[in-house]
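Scrolling down, you'll hit the structures one after another.
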Structure P
Amino acid sequence: MKLQGRGLRSKKVEQLSKRIARTLDSETKRVFTASDLRALIAAHGEEWKLGTEGAGRAFLAMFEEQVGVRKVVLQGETHRQKFVRYLWGDVSPVEVASSLRVPAYLSHSSAVFVHGLTEQLPKVFYVNYEQSAKPKARGTLTQGGIDRAFQGKQRESTFAFEYGEYRFVLLSGKNTGRLEVQSKLLPGGGKVDVTSLERTLIDIAVRPTYAGGVHQVLDAYRGARELVSVGKLIAVLKQLDYVYPYHQAIGFYLERAGVTAKQAERVRAMGTKWRFYLAHGTREMEFDEKWQLFHPKGM
């Protein structure tokens, strides 16, 4: 053991390991960075009776060798960046994904899962790391501009990190000041930052590819039908201040999900001036007159 050379006997190491384990058990988070572990050492050194033994890399190594903390390296194939994380206990991939960047948060299909709108654990997790604030884009919306924008495939982030059979995609999202981001406890333990239910429904309507496609988005809306506050959803959408009339897509989803006519009409009252699209690059389409919306056939 590396620390015995620093005067720690085997029994003392064992007692120290148990004290550290009890502290880790009391934490709401179970995924740590090296800085997190150093902060724990600084905060609990006296309680753990470290004396002067807690300095340097040797003590950090003890978290792995004696306490049982597991070290993982998250990296991808398309870039050189990597993140080292330390896991304690039975950690879900949701928690590992959430730790990717600070102050990032789970979004899109990851948020759909956290909110219980699907029981299927996704293989791809989306983590939103907001861009810095930028001036609002200038220009006038035109029907021709909308048509051209939605003819092609929607852009997708390729900045991904592998974790066993899972993939974590880091999104460079619009700056919102973490609008409607909340901390949520997971059923199996642990805590993650995630978009609220209403923000999640907006995000997956705006970027359906990050939710598995338009049919999966509709399934999520159906799951949220009894939970969503349409008034809050409208308020959040207005704060996000999108150029495109995404409320037409959202209203379409809400209506197809089975909300009341009164609730759907609140969204429709925001206007149907433009012919809009449910998704990019749709080849076989139908047109919904009520929502002035092109959507895939059969929806």
Structure Q
Amino acid sequence: MTDTQTGEFLGNLFDLSGRVAVVTGATGVLGGAMARGLSRAGARVVILGRRKERAEKVVGQIEGLGGEALALRADVLARDQLTAAREATLERWGRVDTLVNAAGGNVAAATVAEDTSFFGLEQEPLREVLDLNLLGTVLPTQVFGEAMARKSSGAEEVEGSIVNVSSMAAQRPLTRVVGYSAAKAAVENLTRWLAAELARKYGPGLRVNAIAPGFFLGEQNRALLVNKDGSLTERGRAIVEHTPAGRFGEPEELVGTLVWLASPAARFVTGAVVPVDGGFGAFAGV
């Protein structure tokens, strides 16, 4: 195989042209970057979010770059809204090839600060975080995964890629974020369970993997990691010191791994949790 042929082969492997990707939480910083990245790889992208005006803004960004996208309002904890979004997607494009479960997050009341105790944590905030991150992954997977588990017209086998979003907090529990860490650990377990379950029942073409981001600045954690003057907080400094790359990640740096997992290049990859963390998970700090 010549170098030119090799390049064409690799290009086809990572090409998502003609495929339809649904991204939950696509109105957030990381979800938006992933949605735009899938579009640049050729996918038509459904932008799913609770606030349609923000979803339409992401659609505008994608269309401005020459891509195709559809804004749909849906809460990841509302099955009826998810089902309506699935039907709208199928009506528009007739298929679902990729689901990215990027919706998630934390709430302050589900954390343990230096001046508070685990024993005083309230039940409701913990449930809110567990529901958002775990059930907010389960329900979209049930709804959109069901569509993916059907054979496309003329297809020899079921094909599809589900990509969950975990966190370094799942693998190396961090101080403070008890509810979020537990929820993301559950997402990783769910990822492996689903990978085995769906491959055995629907065929190896239906794959489930996860990305575990390290530390990226977003709406929820910026004030915790960066001061108003742009300098790092004490926690921000500790994180950077324990990250061999020596910095926070850029949202676009998640895209390469996502496109790989969504594409034919990863057709023998399922049940994997891929860290994108600048080495944080590999470093003991000494």
(request) Please state which of the structures P, Q yields 28.2 when mean count of other Cβ atoms within 10 Å over residues 105-112 is computed from it. (result) P
(message) To test your reading of the models, identify which of P, Q gives -11000 for helix-only ellipticity at 222 nm (-39500 (n - 2.57) for each DSSP H run of 4 or more, over all residues; to 500) when calculated.
(response) P
(message) Quick check on the output: 1.7 is distance in nm of label points 7 Å out along Cα→Cβ at positions 97 and 193, derived from one of P, Q. Which one produced it?
(response) P
(message) If relative contact order in percent (Cα under 8 Å, 6 or more apart) is calculated from each of P, Q, which structure is the one that comes out at 15?
(response) P
(message) One of P, Q was used to compute Kirkwood radius over Cα pairs in Å, for residues 49-200 alone, and the result was 18.0. Which label is that?
(response) P
(message) I have 78, 38, 34 for Cα extents along the principal axes in Å, calculated from one of the structures P, Q. Which structure is it?
(response) P
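Laboratory data are not the source of any read-out in this text; all were calculated from the coordinates shown. For clarity, every value in this text was computed on a predicted model and none was experimentally measured. Cβ atoms are built from the backbone, for glycine too; each structure is taken alone.
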